[in-house]
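What follows is a set of structures to go through.
Rule-based calculations on the coordinates, nothing more; no lab input. Predicted model, so just to flag it, every value in this text is computed and none were measured. Cβ atoms are built from the backbone, for glycine too; each structure is taken alone.
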Structure I
Amino acid sequence: MTNCCAICGKELENGERYHAACLRHLFGIPRLPTVELRQGDVLAKAQEMAGKLSISGVQPKLSMSRQGYRLIPVTTGGQFILKPQTELFPELPQNENLCMTIAQLMGINIPPHGLFDLRDGSPAYLVRRFDRAPDGHKLRCEDFTQILGEDNKYSGSLEQIGKRIQELSSIPGLDVQLFFERALLNFLLGNGDAHLKNFSLLETDEGSLRLSPAYDIVCSKAVLAQEMDSALTINGKQNGIARHDFEQLGVALKILPKVLDGIFERFDRGHPVMLKQIRLSRLSGDMREKLGRIITERHQRIFA
């Protein structure tokens, strides 16, 4: 298998695992910092810190900071989020790293991220927090359970999110297009778990309110075979979604037809890119085949 960088997903010319430039972009240093944690340590510390951290979700996660050439768990002021392997969802770190890399290649704004080994050799996914300013202070960031006043993160529709973006964003016309692209990408990647907490508005250092970078993108269909197409309704549906439903979403969000056509064309051209990244990924052979089948079936539903 071709050796590729576990941060950017692009091929490497030598035996290294990461480009030095990619390490510098993620960590601010040209070499990989050490993580003195095993998978069991991460799970134990995540349980120990439950209630102390502001990171939501059911997957075990740790807030981490870099101190010199070490990454250490912290309860406040974390710069990164670390997600280990879990027994419940096989190969989830590799899955998320792949899907986030594909998102970046498709022009989606994502935070710096990568796949790394813990001390016991087990894989972990690491992503830099985007709600921290360069000086370390926390930026205001609200997900759409907060914005819509919903207790249930699976309640609501993509149209509701888009309309609130139109009302609240400092650049609404652009942000609804970016939101549409993410909704389409989630479908194409088999992510049926993109709920209200997976979309946020972020207040920038300049004081404007914008759609945050994308996060938590995975091919959930690969581990939850009976999952619905979409966690939130689109055109009143969660299953049997096709191109017409996305066209209607575009109409609801007042996206110009020529802009909508351009988005569809770009994502249609991106299908070979997605398949190539699956081949280059650190997933097992069986899981690569499964993701390839899912993504091809989704592509055919939209573009055949």
Structure II
Amino acid sequence: MRVSYHPAYVVPLPERHPFPMGKFSALRDLLVAEGVIDPADIVEPREADWPDLLLVHTRRYLDALAAGTLTRAEERRMGLPWSEALVRRSRLAVQGTVNAMSMALVDGVAGNLAGGTHHAMPDWPEGFCVLNDVAVALRVLQQTGWLRRALVLDLDVHQGNGTAAFFGGDRAWPGGGVYTVSVHGANNYPFRKPPSTCDVGLPDGTGDEAYLSTLADLLPRLLADAAPDLVVYLGGVDVVAEDRFGRLALSRDGLAARDRFVCETVRDAGVPLCLLLSGGYAARRTPGQAPETLARATAALHATMYREASAVFG
């Protein structure tokens, strides 16, 4: 399975920052060590071109992002301190998703060891999301004729408000559009949720059985309705009970069952599948705990999706 990854996906953050930035390199190392990913199948992206970013983001926002002139309110909303390295990292991750979608269309399955930054809006960053890689990549591939219709399956615990704002009920492109599906915690961030094509809000403490039953009822019907050329899967791991930001209370076995079901159902429908990480934060750090420990714990959860995809697609 080919994947996108770049060492510059990891940038320095202040001590005790809640985002586990090291999870990207930790995931790469873990998947290679387990033999899930062959190092020869790791494709390093270049930085996404500014004209491609302008397909979905405003010039005002991109100019401020490039120049480091975001307002204090915008930087707080982003949740990450601005730096040139962060801008480069974000552009690399966007191109990583463009490449992953392209590789999935050729190979049947591919992924980005980052991506799924579904809170980024056209005119501002939000919730650790600087640029909306899903929106940019889909518009690039639609514009170049690689695909017409796509289904975005967002199973992060947080609704994909940015992706919904771009695409909810989209019919703008000839021959079809982008169908956005979000299964998330009803009582979790964001508290203003723009409508996706399909939103399913679940109560706190949902657990494995109810969650998997909901997904089993939903996904086959959505695949039939959308008839997509590509499924983009945001396999956020913040649904598990141990994650500090999620409250849906899935077990690790439930997480694996979720990822296996998605991979098998999409494979059986004959639709290419692109894998993106989205959210995952593991447990809250304890005093004296190294950030690398948190990053490795989060990467271990993200690895589940790639293990299951490797087993299903071979």
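Thinking of I, II, which structure, once percent of Cα pairs over 22 Å apart, for residues 98-249 alone is computed, gives back 43? Going label by label, the one that fits is I. If relative contact order in percent (Cα under 8 Å, 6 or more apart) computes to 16, which of I, II did it come from? Matching structure: I. Which structure, out of I, II, was Cα extents along the principal axes in Å calculated from, if the result is 46, 45, 42? Derived from the structure labelled II.
Structures I, II were shown, and distance in nm of label points 7 Å out along Cα→Cβ at positions 74 and 258 at 4.9 was computed from I.
With distance in nm of label points 7 Å out along Cα→Cβ at positions 18 and 90 computed over the structures I, II, the top value is the one for I, the highest of the group. Determine which structure produced the value 14.6 for mean count of other Cβ atoms within 10 Å over residues 66-73, calculated from the coordinates; the candidates are I, II. Of the options listed, only I reproduces it.
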